[in-house]
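Asks: Multiple structures are listed underneath, in structure tokens.
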Structure I
């Protein structure tokens, strides 16, 4: 039978289940990835599971999100991560070595393997033919212990690329075009697989940009074939031993198809405040801007940076313009220095910042109040930049550089002849900033400063839940809405009691106190609840505050899994009209839960305040029912591994 790329990887890694649409499958994981915003919890959870050294082919920890060391907490976290990684058998990429997805693409990606990462943009590695999936940190901890990763068998959507990109159009514009068509929820339950003659016109890092932003559609992941362009990339990285050709069969079948003619792609922009609010750059041209930020895991490759440098060469920025440059890795930065391109950027007035997530993660470089910031990153949610009333636009590096020079949104096609860049035959490879795990048998002390708090302990699911509906929310609630990004909150990620004080801070600052006073609480959301980041704190912290169920019209995949992982019931309304049966402050009650979960897909909610009963859905396979009964994945996995 002819098979597509996704089916080839899933079938070769299948541990349980059948590859039938809508059925739960378990796959073996080759590699895992965590970083210093998600890794603290993941390693504390891994330690609690008690599995010894990791069981994967390779597991990695990156210091890239939490690098603004304004007080002791961040370095506490880094020392904990470094020492725990050495003890448990993970490689540790030190602060300054680069953004996890860029470094992982350069140094550890392997076509045909599986990668599970505690970051939604783990999908970046799909650019070179990996099955790379973003999840919560607890899922990664369980995978490091050698357990399969479970998911519902996805649909595989073929995105067929034809033609080639015109001058001044880029891979970022392709990603934005996909978002324009699919929106932030149109990819849910799907793997996006790329094919067609147009794929051959895209370099590996361009494919990685498109794969990176696939998660913004709600897709599980995206994957490109591994071909001659991929081979050239691995050769330049001195990693030909890790390259293998990998392609779909000629007559491979798909569950759906979209065709994109690259010849027709023009420079695009995602306007505030959603990645799918896409329009031609030309339609926004002339709008005054105050800041441009170039980098992030989406657009910080050497090719991206060289194009920016070529546009900036010999120019000078307007006096009021702030241009931020964040290369994706130490390797990229060194290549920029050696080529002279960094001097061209600095000569134009650009500010070089650390090779880290930085501005994309709300850590530094916040725009002015009510400012307009153009960014090459992947999300433009309200407040994500650190400035509540800022307006963020997502653009390509070419559009960003052209706009920085003019001080207003500028279509790069107005610059005339396109810039030409040449990539080196060999990149400057230096892995000395990647610390290997300790040898087997070596004693390693885990360093725990005062910022490293013990894991919260949660009990099993009771037969009955009764509490208050604490908050009623709308559509597309993001994990940034639930637990905001930014330096002040990020430094507390290993301290659940402290970070829980920020839950829903930008929506209702009184929420943490009200939740704790209620004891048991519930939330009501709309469509696509929990979109965005994989941060499990958006489930863990509400659970710590007493939230036991979220009622919504639909859920984003990663967040739904995170809710179950921490014993919160993700309950789905049959239709939007049923929202009217709930009001803030209503007293809700659910009974016979342990009997209902796993045997029925319907859970009755008694609204005692209004005297109504609403039946909601709960999708729970027998395995998920056991996790909910246990009070979460940690208790379930620990018991399972103890039996082994």
Structure II
């Protein structure tokens, strides 16, 4: 069989299971990454497992999400992560060094290696040919300890790129077109693999933009081949020795093929409130805007910033527009300061933010009430910006910069001929903000520093043979992890404190849910299709767990969230008939019996208090069944070690 690139990497890393579509396989993980919003819990979990030293080739802890220090909590978390990283063999990227995905692409990513990260946009590293997958923090903790990471052996979708992008049409428009074709749930259970003669026309930063937003497809990951373009990028980073050529076999067999002619694309935007609500800029028209935000792990590379600086040079931001720009890393910011790009941004009136996630995760820069905000980010879920009634459009840096000058949504092709933007042959490398871990001998004397806001992983219990539950909440389709466990400057500092953060669980849908869930525990949540899409945050499972939720019954689940529910010991059931969703109401009493036998068969019966019997399914591997019976992945892992 002629193999796609993704299958080659997967097959070479399988340490458990059989490589057949639909079956679970365990992969050897070469690298891990964490960020501070999910990292504190991940390292508490690693500490609880009891392994003294990470067993990966490289693990890196980044500080890039909770950088607004409006109280002691975030600073304490940073101090904790820095100390535990030094003690246990993890490299530590200090606050200000940059966004995890941008820095990892620059300094650590290696073609052909496996990477999992406690952030859903970890597939960014697929831009250099890594098999990079977003996961829950507990999965990352297990991988750091040398354990396998399990995925369902995926289908591979080949997106064949032909032609070349026209002037002012961007890589962001490529992935928005893929989202338009496939939708936010079209990639579930799949890997997106890019090929075709159009690939050679895209730089590594452009490829990384495309793989980054593969997360919005629900895909396991996305990947580009490693070629001479990749080699030039890694040589510029002083890491040519880490490069190797990688590609699919000629005439590789794929489960699905999508062809996109790059020359046929035009500037696009994802309209409120979903990344797949994609329309042409020319179709939307010249709507008035209030805010523009440029940056995030999707579009904050040196190449992006050079294009923005060119558009803004000698101009002034429209008086009705607030423009903020966050370069993706210290390396990018430093090179901009030396090549003159930074001064063009400053003189235009742009507000320069630190090299961090910032507004993308709701950490500041919320739009005005009812405002229209153009963002180069990856998600535009309702309320994620911090302003519930704002209209958020996802666009390319080119669209964003041109619009910031005019005060309305602008097609950048109006700028005329685009100059060639050349990535330097040599980047200015300075790793002084990355701390190496201590040697094993010295590590014994390092004290892990924990502040008062850092609480232990919540207690879990094994799944019992029967459950009598109250429906504490019923929600609709496409519920995101932002709905379940909001981000933002007020709530993110509580990520290391499950008892405190659980008070905000589902308040975006129902402000009374936290108190009701405690009162009605044990309870069950009823959800629609694609339940749990979006961020990898395991807090969206841990907070319901703490509030007494024992099961979630939905039409379908997003991949990472389903795994996080199982890891937390919560039973995820899918309705066999989606129409049965209408038979269960909030406040109903339901029972689920013969659970242990049903875990084996995968077929469950949910009985309502009126006697209606509803069929549900939960396809589980033997390992998943054992995790639920143990009371979650942490208990399962500790029992296996013992």
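Throughout, read-outs are computed from the coordinates displayed, never taken from laboratory work. As the structure is a computational prediction, the values presented were derived from the model and not from experiment. Cβ atoms are built from the backbone, for glycine too; each structure is taken alone.
Asks: Using distance in nm of label points 7 Å out along Cα→Cβ at positions 269 and 533, single out the structure from I, II with the greatest value.
Replies: I
Asks: Among I, II, considering only FRET efficiency 1/(1 + (r/R0)^6) of positions 261 and 557 (r between Cβ atoms, R0 = 30 Å, to 0.05), which has the greatest calculated value?
Replies: Comparing I, II by FRET efficiency 1/(1 + (r/R0)^6) of positions 261 and 557 (r between Cβ atoms, R0 = 30 Å, to 0.05), the maximum is at I.
Asks: One of I, II was used to calculate distance in nm of label points 7 Å out along Cα→Cβ at positions 173 and 509, giving 4.4; which?
Replies: That value comes from structure I.
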